[in-house]
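As C-alpha cells, here come the structures.
Bear in mind these aren't lab numbers, they're just calculated from the coordinates by the rules spelled out. Remember, it's a predicted structure, so these values are computed and weren't measured experimentally. Cβ atoms are built from the backbone, for glycine too; each structure is taken alone.
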Structure P
Amino acid sequence: MRKLLPSLVLGSGIIAYLAACSSDSTSPKGNGSCTGSSFTVAPLTGRVIPEADLACLSIPADGGTYLVVPQFATATSPVNPVDFTLSAGAPGAAAGNIISASRQAPPLIGGADLSGMQRRLDRYLRAREREVAAAARSSGTAAGPLASRVPASAVSTVVGASATFHVLSSFSNGSQYTLDTAILKYSGSHLLIFVSKNAPSGGFTDAQIAAFGNTFDLDLYTIDVSTFGPPTDIDANGRVIVLLSPLINKLTTASDCASQGYIAGFFNAVDLLPAQYAGKSNGAEIFYSLVPDPNGTLSCVHTVAAVGQLTPSTFIHEFQHMISFGQHAILRSGNEEDPWLNEGLSHVAEELGSRYYENRFPPPTGRTDPDQAFPDSAQGFISGDLYNSYHFLLDPASTDSINKASVSNWGNGDGTLVQRGGVWLFLRWLGDQLDSTVYGRLDQTSLTGVPNVENASGASFPALFGEFSLALYVDSLPGIPRTSIPTELRFTSRNLRALYAKANQRNPSTFPKTFPIEALALTPGNARSESMNPGTMDFFILTAPSSGSAIGLKFAPTTGTFSGTLGAQVSVFHCPSAAACPLSVP
C-alpha cells in the first residue's frame with residue numbers, strides 16, 4: 001500500500017488524510033482558532049491540510065521557504081470560478097493588505113483550434129454513451145464473451161470479403177447514418193481492417209495496410225488490453241473491426257478543417273447494443289477512421305503519411321473508450337465513465353503507445369535528430385499530452401473560456417485542451433504511485449468518477465489530489481537530488497522538468513519557458529486575491545520572516561463560506577532553500 005502524507009489507515013481499509021486537529025475531531029473547526037494539536041512542516045516534507053484545519057498550522061519565523069498550494073479537490077461542484085483569498089499573518093488574525101493578481105498572462109491556446117471538430121464529436125459520443133448505457137440497463141442485454149483471444153470455433157475471415165456497415169454521417173442536427181460497403185484488407189489475430197469501396201484513389205497500398213494492421217494488431221491492441229482489460233465481443237469473433245471510410249472525412253467540411261481541424265476516428269457505443277439501435281448499430285466492436293485523400297476530393301487533404309502517423313494514436317485513444325464502455329455499461333450494467341476520467345485514461349493510453357516505442361528505440365536510436373527527447377515513432381502518441389499538460393501548468397487556475405483549467409471538474413463537457421493535460425498529469429502521477437495496474441481497476445468496474453478513483457487507489461480523493469498538486473512543482477526541484485523528495489511527491493517514471501526544458505530548447509515559441517509553473521509571492525502580513533475553478537489548484541511561495549512571530553495561513557472565499565462540495569484544502573511543502581523553489585524559471 002502506497003504511503004500518503006501524514007495519514008491514518010481506518011478500519012475499513014480506506015486511507016484518509018489525517019485532520020490536523022484530530023485530537024478534537026468532534027469539535028467544530030474554523031480558520032479562527034486551532035481546537036486541537038498544532039503542527040509544523042519539516043524541511044523536504046509536505047502536508048495536505050483541510051481548509052478548516054489551517055489554523056493548526058504554525059510556520060515559524062525561521063526564514064524558510066514554503067510552497068503553498070490551495071486547491072478545490074472536487075469533481076462534483078458547480079463548474080463556476082470561485083473567488084478566494086489566501087493570507088499569511090498572525091494565527092487567527094484578519095488578513096492584511098490584499099494584493100490582486102500579478103501573474104503574467106500565459107499565451108492563450110488561441111487561433112485555429114485544430115482539435116475542435118474531434119472534441120465536438122467526443123462530446124456528442126460521450127452524451128450518446130449515457131443514453132446507450134441507460135438502454136443497456138433497462139434491457140438487461142447479455143454481453144457475450146470477452147475478446148481475450150480468438151475463439152477456436154471462429155470462422156476464418158478471408159481477405160477480400162466484403163461487408164456493409166452503418167456509419168455515422170452527421171451529428172450536427174441529430175444523428176444520421178449511411179450504409180458503406182467495404183473490403184476486408186487485413187485479417188489478424190485481434191483486428192480486421194476494412195477499407196471502403198468508395199475510398200478515393202491514392203490511398204494505402206495493400207502492403208501499407210498489412211504494415212498498418214500489424215502495428216494495430218500486435219502492438220497497439222496488446223498495449224490497451226494488457227493495461228485496461230479486454231473489450232466485449234458481442235459478435236463472438238474475437239476481433240475488433242477497423243473501418244476506413246470516406247464518410248468520416250466528410251464529417252468535416254474543407255472550410256472547417258482550416259479553423260476547427262478534422263475528425264480522425266472514433267468509437268460509437270451504439271455498435272454494442274444492436275437490438276435497441278437497429279439501422280445504426282453494426283453489432284460489433286468497431287473503430288472508425290478516415291481514409292487518405294491526397295487530392296482533397298472529400299474534404300481537406302489527408303496524405304497517406306499523415307493518416308499513417310495520426311491514426312495509430314487515435315486508435316489507441318478510442319480503443320480505451322471502447323474498453324471502458326464495454327466494461328462499465330455492457331458487462332456490469334453500470335453508468336458510462338465520467339468524462340474527465342474517461343478522457344484522461346484515453347490520454348494515458350496515448351502515452352503508453354509512446355512508451356512502447358521509447359523502449360524499442362532508446363536514445364539516440366530511431367530519431368531523425370539524435371537530440372530529440374522521443375523517437376520518431378513515439379511523436380504522434382506523446383506530443384499532444386506534452387503540449388496540453390505544459391499549457392495547463394502555465395496557468396492551472398485559468399478561468400479563461402478557451403483555456404479553462406480543471407483536472408476533474410468538467411461537468412458533462414468534452415474538456416478543454418488544458419483540462420485534458422491536467423487529468424493526464426494526475427493519472428500519470430497516480431500510475432507512478434500505484435503502478436499501471438490501477439488503470440485496469442479504473443476500467444473494470446461499475447464505479448465511476450471520484451468513487452472509482454478512491455476504490456482503485458485505496459485512498460481518499462482529497463489526499464491524492466493534495467499530494468499530486470505538490471508533485472507538479474516539487475518533483476525534480478532545481479539543485480536537489482530527486483531521491484530526497486518523498487516518493488508520493490514525485491513523478492517516478494517521467495522527469496517533467498527535463499521534458500519541458502527540452503521542449504523549450506527545441507521549440508520556444510510553443511513552450512516559452514523552461515518550466516511552465518509560475519508561482520505568486522505570498523508575503524507575511526498580506527493576502528492574495530485570486531480565482532480558480534473547482535477541480536484545480538494554484539501555486540504560491542511564502543518566505544517566512546527570520547525573526548518575530550510565527551505565521552498562520554488562511555484560505556477563504558472572498559465572501560461567505562466555501563461550499564462543502566468544493567473540497568477546499570491547502571497543501572504545504574517546506575522547501576530546502578529559496579533557490580530550490582523559485583517563483584518562476586525563465
Structure Q
Amino acid sequence: MRANTTYAAGLLLAGTFIGAVPANAALPNCNVATLAGFAVPNVTILAAVDVPASAGNPEFCDVLGTVRTTGFGAPDGSATFELRMPTPWNGKFLFFGVGGFAGSLSPSTNPIDFLQALPRGYATIITDTGHVGIAGTDASWALIAPGVPDRAKITDYYFRATHQVTGAGKRLVQSFYQAPIRRAYFDGCSNGGRQAYMQATRFPEDFDGIVAGAPFLDIRVLLAGQHFHRTQLASPAAYIPFTKLPMVDAAVKASCDAVDGVTDGLIQNPGKCAFNPQTLVTPTCTAADPTCLTADQAKTLGTYFTALRDEEGEQVYTGAAVSDLDSGDGMDLWSTGFVPPTSFTANEPWGNQGFSPAPISWQFMDHAIKYIVTRDPNFDARSFDRGRHGFDEDALKLFDRRTEAGDADDPEDFKRFLKQDRKLIVYHGFSDPALPAFRTVQHYESLARRTSGFDELRKNIRLFMAPGMHHCGGGPGPNLFDTLTALDNWVEHGLAPDVIPATHFVNNNPALGVDRTMPLCPFPAQAQYLGTGDVNSIASWACTANKRLLDVGPNGRQAGLGENNEREHHHGDDDHDHDDRK
C-alpha cells in the first residue's frame with residue numbers, strides 16, 4: 001500500500017536523487033572517494049552531492065548507494081538507498097518507509113515528519129527494499145521467470161533490506177560526522193507502517209522509537225480486496241460507479257453522525273454505526289442512477305463492509321468502515337475506480353496489465369496473486385478463491401505460505417520490543433479505504449490482552465485513530481499532525497503523548513487555509529466535544545479518560561470487531577524458510 005498523493009503531493013519533496021553538484025556548497029567529506037573510504041561492509045557509494053541550504057532546508061550531503069543484502073536463507077541481493085546528512089546534525093538517525101510494493105526512493109511516511117526532518121537536523125535514509133518497480137503496485141519483480149520466484153528480492157522486500165540498510169546507514173552517518181548516533185527512529189505509513197512493525201517485531205534493537213501509520217500489518221488484506229472485486233465484477237449490475245458514493249456518504253452521516261454526541265459531519269467511531277445499504281435500494285433503480293442502489297449494488301457494498309471469512313467461518317480479514325467513501329481519495333480511488341471496467345470477464349478487466357485505470361486495490365491484489373502467490377503472470381486473480389461458503393481453504397493456505405514472512409502482525413513477536421522499553425506511535429485513519437482501520441484496532445486489542453490491559457500497553461505503544469481520515473492522509477477529517485516530535489519527546493524525555501493535535505485544510509489544500517482542528521486521543525479514548533464552542537476548533541474538544549472506541553455497533557460487528565482474530569504464524573514458504581534470524 002502507498003501513501004495518499006492527492007494532498008501530500010504539495011507537501012512532500014520528491015525522493016529522487018539530486019544529480020548536479022552545486023557550486024556554492026562546501027562539505028569536504030561529501031564525495032564518493034571519502035565516503036567509500038569509510039569502508040562500510042557491503043556498501044557501494046554511487047554518488048554524493050553537497051546540496052546548499054535552500055527552501056527552509058539546511059545544507060546537506062545527499063548520498064546515493066547500494067547495500068549488498070545477505071543471509072536469512074536467501075540469495076544475496078542489492079538494495080539502493082538515499083542518505084541525507086545535514087549540517088548541523090542533531091545526532092539522530094531517521095529511516096523513512098516506502099509505500100506499496102516499494103521499488104523506488106519515494107517516501108511513504110507522515111508528511112509533516114518528512115518536511116521537518118532535515119531542518120531539525122536529522123540524518124535521514126530511505127531504501128527501495130532491493131528492487132525497482134514500475135509503480136508502487138508492481139510486483140512483477142518477484143519472479144525471475146514464470147514459476148521461479150526471486151527469493152532475494154522477496155526476502156529483501158519482506159524485511160531484510162530495511163534491516164541491513166539500517167545497519168549500513170548508521171555506520172556511514174557515524175563515520176561522516178565522526179560521532180555516535182544518539183537516537184535512531186523509523187517513520188513510515190502503509191507499507192512503511194509494515195516496515196515499522198517488522199522492525200519492532202524482528203529487529204527491535206535497530207530503533208529507539210518508531211512511528212507506524214496505517215500499517216500494512218498482514219498481506220491477507222489483499223484477499224479482502226480480491227473478494228470485493230470478485231463481487232463487484234460479477235456483472236455490470238453489481239458494479240458501483242463512483243458517482244453513487246456521495247449519496248451513500250450522505251445516508252451514512254444521516255444514520256450515524258449524531259451517535260458520537262454532536263452532529264458535525266465527522267463520525268468519531270464508525271464501528272458503532274448501524275447503516276444498512278439495503279435502505280438505499282429502490283425497485284426502479286438503475287445501475288447508473290446516482291440517487292439509489294440496485295439490489296446487486298447493495299450486496300457489493302455490503303461485501304465491502306463485511307469481514308471476509310473462511311469456509312469454517314473464521315475471520316480472514318476485517319471489513320472496511322462505512323464512513324467517508326467519497327472525495328477523490330476514498331473508496332472511489334481505491335475500490336470502485338473512476339472509470340468502469342472495459343470488460344467484466346477479461347483477465348484484466350481494466351486492461352493495462354493490471355495498472356491504472358484499474359482501482360488501486362485491484363492493482364495490488366492482482367499483482368500479488370499473479371507474481372508472489374501463484375507465480376503465474378497469466379493467472380486470473382478472480383479465480384483464486386473457489387470457495388462457495390467462505391474463502392477457499394487451499395487457496396488461503398497457499399497465500400499464507402508465500403506471504404507470511406512479510407507479515408508483522410503476531411502479537412507474541414512484540415515481547416522483545418516491550419521488554420527493551422522501546423516506543424511505538426501508531427496512527428490510522430478510521431475511514432481508510434486501502435487498509436481497514438479495524439484490523440489495526442483488533443491487533444492493538446490483542447496486544448493489550450498480553451500486557452495486562454491498555455494502561456500497561458500505553459507505556460510503550462500508543463494508537464491514535466483519526467476520524468474521517470483516509471489512507472495516510474486525505475479525507476474530510478483532520479489529517480495533518482506531527483508524530484516525530486511526539487515520538488522524540490517520548491523517547492528523549494519520557495513525555496508520553498496524551499494528545500496529538502490534528503489539522504484539516506479546505507479541500508485538503510494548504511493554500512486554502514485551515515477549516516478544522518481537533519485532538520487525536522490515545523486508544524481506546526474517543527475525543528469528547530465539550531458541549532459548547534465551535535465544533536471545528538480543537539479548543540472545543542478534549543481527550544478524556546473514556547473507552548468509547550471500544551463500543552461496537554452493528555457495522556463494527558459486521559466488520560469483525562469484537563472477535564479474537566489471532567492465528568498461528570510460521571513465517572515460512574512452502575519451498576524456503578524465511579525465518580532464519582541469525
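Annotations
- Given -0.52 for log10 I(q)/I(0) by the Debye sum over Cα atoms at q = 0.08 Å⁻¹, calculated: source structure among P, Q: Q
- Among candidates P, Q, the computation of relative contact order in percent (Cα under 8 Å, 6 or more apart) that gave 15 used structure Q.
- In terms of FRET efficiency 1/(1 + (r/R0)^6) of positions 181 and 341 (r between Cβ atoms, R0 = 41 Å, to 0.05), the structure with the greatest value among P, Q is P.
- Of the structures P, Q, the one that 4.4 was derived from, the read-out being distance in nm of label points 7 Å out along Cα→Cβ at positions 165 and 485: P
- Structure (P, Q) behind the derived value -9500 of helix-only ellipticity at 222 nm (-39500 (n - 2.57) for each DSSP H run of 4 or more, over all residues; to 500): P
- Given 28, 15, 10 for semi-axes √(5λ) of the Cα gyration tensor in Å, for residues 349-436 alone, calculated: source structure among P, Q: P
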